[in-house]
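Each reported figure results from applying straightforward, stated rules to the coordinates on display, with no laboratory input. Since this is a predicted model, take the numbers as computed values, not measurements. Cβ atoms are built from the backbone, for glycine too; each structure is taken alone.
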Structure I
Amino acid sequence: MMPPAPLERLARLCSIIGGLIMIALMLMTCYSVIGRNFFGKALIGDFELTAIGSGSAIAFFMPLCQLRRGNIIVDFFTTRCSDLTRHRLDRAGDLLMAVIFLLIAWRCGVAALGAKENMGASMLLGFPDWIVLTSMCLPLALAGVIAGTQALGQLAADTQEAR
């Protein structure tokens, strides 16, 4: 059972934002490499911006990854299990992913508040840490909601089938 259409649209929007971040990082890297090799001028802090952007982009890709169940599944131990057992394990996995995503989103929010209070920033550019942490909260929370919806939606469908 797929999550409701608004969750799917939000997951796709997050994925587009993540893609735009990665395109910006690619263009910045090209600019820095060309500047360093041909003009002797590198972009200062390019590695910081790459780390910052990559972390944020990964968070933005998570909702669509969860929506499509694109996470790695290790089925080595369950290949001999019944379909029902594998199905139940998948539902438990969805619930666990929901809890994990929501916990990470919560901790990113707490860390963002701490970084804002402490004025935490990157070393070279002084880019505020709280901005990156805040940008990760919503997509990670959305991934958690999608995982929970998948688990509960499938459990509800299973209960209906059993009747």
Structure II
Amino acid sequence: MSFRNDELAGVVDLFGALTRAELERALAELAFKAGEDVDERAVDDAVASAVESYHLVAVDRGDETLLAPGPVAFPTLPADAEDLPHILDVEPREIDRASVATDVETRLRADAARAVDDGDHDRIERLLDVTYDLETWAPVDVSEVRTRLDDALDD
């Protein structure tokens, strides 16, 4: 069974945030309900894609890393996902978006610098979109990153 980035964000959003293992359990439950098998590699690839695209963001909280919906996500529930809170033994979590935004901003700055250094125009264009989404999502100013990305596209 495959999941789109916004669906992964939707599953995570049901709980506020999930550990990677909790998300994998949730996806396994959804696959079971659909009568399908879960391909662990496909799940790993889907989660990596969602993190890479800023649909999900990693949040360090104490001794665990949580995944939370990111700035580009439009959380969408896959079929039967509304039952997950009743199936999984996971308490809802609240994530302070403003503090997470600082980590996302740091990551975006590093990703942008790498994309510019590599001359990766596709990645630069995607990150340019992320700058707008991030500023809408949280109280941060990444206009200088946007300018750097715009300049790199003009060169």
TODO: Could you tell me which structure in I, II was used to calculate Kirkwood radius over Cα pairs in Å as 18.0?
DONE: I
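Upon calculation of FRET efficiency 1/(1 + (r/R0)^6) of positions 5 and 117 (r between Cβ atoms, R0 = 25 Å, to 0.05) from the atomic coordinates, which of the structures I, II produces 0.05? It would help to have the intermediate numbers written out before the result.
Details: I: 0.05; II: 0.45.
Going through each structure in turn, the value belongs to I.
One of I, II was used to calculate helix-only ellipticity at 222 nm (-39500 (n - 2.57) for each DSSP H run of 4 or more, over all residues; to 500), giving -18500; which? Before the final figure, lay out the partial values.
Working: I: -28000; II: -18500.
Value -18500 for helix-only ellipticity at 222 nm (-39500 (n - 2.57) for each DSSP H run of 4 or more, over all residues; to 500) corresponds to II out of I, II.
Out of I, II, which has the highest value for relative contact order in percent (Cα under 8 Å, 6 or more apart)? Could the numbers behind the result be given before it?
Details: I: 32; II: 26.
Going through I, II one by one, relative contact order in percent (Cα under 8 Å, 6 or more apart) is largest in I.
I, II: which one has mean count of other Cβ atoms within 10 Å over residues 37-44, as calculated, at 13.2? The partial results should precede the final answer.
Details: I: 10.2; II: 13.2.
Answer by label: II.
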